[in-house]
Structure P
């Protein structure tokens, strides 16, 4: 299937930390322009002078992103820190890439599924009722690619179209993966039931708080994203966590790590007054 660019979900007012797309683009341009300027300056400029110049760009980009943005908060901390110029330069470049990153997907989303969460930000997403094929990953079950292989064999043998993302659920602590699931295109596709270790079930609509990430998925990064979402939820009076962490992986093993994208999500519900 021809790769497609996944559109980021539109910002949903207060249910997101993400600025509008034009503000993200403006901030990314401010950072890349600032990086280019300090890199091209003559050798007579000291690292301290270059750091001061770069911090001006960082502060300006943070203003573009606004007070709610998590990336904006990272930029404000970066502008106030006394990090060496090399560290300042590296971190600024990474945030600029975060701001301009657009995920590549290899398959269509299931019907009614939302698009991607902007990298580095939290967004509340609503998922419709859906059908999935799931393999449990108990202790000693085996590596993740074993579960992926069983699920891939299942959809191939049953002629089920591949979709993206793939769902990976975790234990309560967010430290161990407990299951992997392929989403069907809709609840009209396939049949419910079990076949060996693969179970096909329908699941109810779900609301989640989602954090977007690019690059390699590691246990440490999943936990860091979980903490970021929990920190955001702790400051809210309208919604609260209502389930275990799951990861939505958008890319297969053939996608370069620099282009890989995933989301760390926590189910949420309305708080009871």
Structure Q
């Protein structure tokens, strides 16, 4: 799989503080990867280096084969910062028009209309930013990151200000972008959202990768929950042990009303990887 984003032995120091310390990360074409970690782990530094906003101390970062920050890399990249602000007197349509000029997009009114439709703001095209809720502004920010049809998206907490409906809109949008072959690096603290939509996760701690893989690969067995006439109990075992357990209970004359194989959630995996650092 071609790398839309390739980070190799990436390091960034601020004086004696190592924000990144030898990070390796690859984002494949059409892949959606969640970037996780406690505050200060180095997530935002990595994203800013990929955008060309910060220069690394060591290592390399490339966007679609071009050095991060180069003209070629910027053309292939869409970015939504965690803390952004659009001019309050501008309408949604005017905000997207401005960013079309900045990116050199020639999509015109058609592109703007399609993007607003994608993020559920088609009816708010003429609404001023100051008259929008925080959730609407957040969705407009996502639309802004898609101006010019970038091949790679870097999204920093894109659902932080959204209600459940807004998060679902963004989640469906990310799934559609993946189908189109757009690669997305999603920096988020909402583990449930990451678990629902991401192909892989990368967990940073103190500037290093401490866990990486598909959510189901990182999960571990937590036993088997059995609901019987004697009540609900948890026993050790995995999915392969279920037939044996049921046979043993049936032979003992104990009826079974339900069985559930338990596995750790992404939250469990995250807390195991970072310990109490996030608290």
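Since every read-out is calculated from the coordinates, none of them should be taken as a lab result. These numbers come from a predicted model, not from an experiment. Cβ atoms are built from the backbone, for glycine too; each structure is taken alone.
A value of 16.3 for mean projected area of the Cα convex hull in nm², calculated from one of P, Q, originates in structure P.
Taking FRET efficiency 1/(1 + (r/R0)^6) of positions 92 and 116 (r between Cβ atoms, R0 = 25 Å, to 0.05) as the criterion, the top-ranked structure out of P, Q is Q, with the highest value. Structures P, Q were shown, and distance in nm of label points 7 Å out along Cα→Cβ at positions 36 and 228 at 3.4 was computed from Q.
Quick check on the output: 0.15 is FRET efficiency 1/(1 + (r/R0)^6) of positions 28 and 260 (r between Cβ atoms, R0 = 25 Å, to 0.05), derived from one of P, Q. Which one produced it? Here the read-out was taken from Q.
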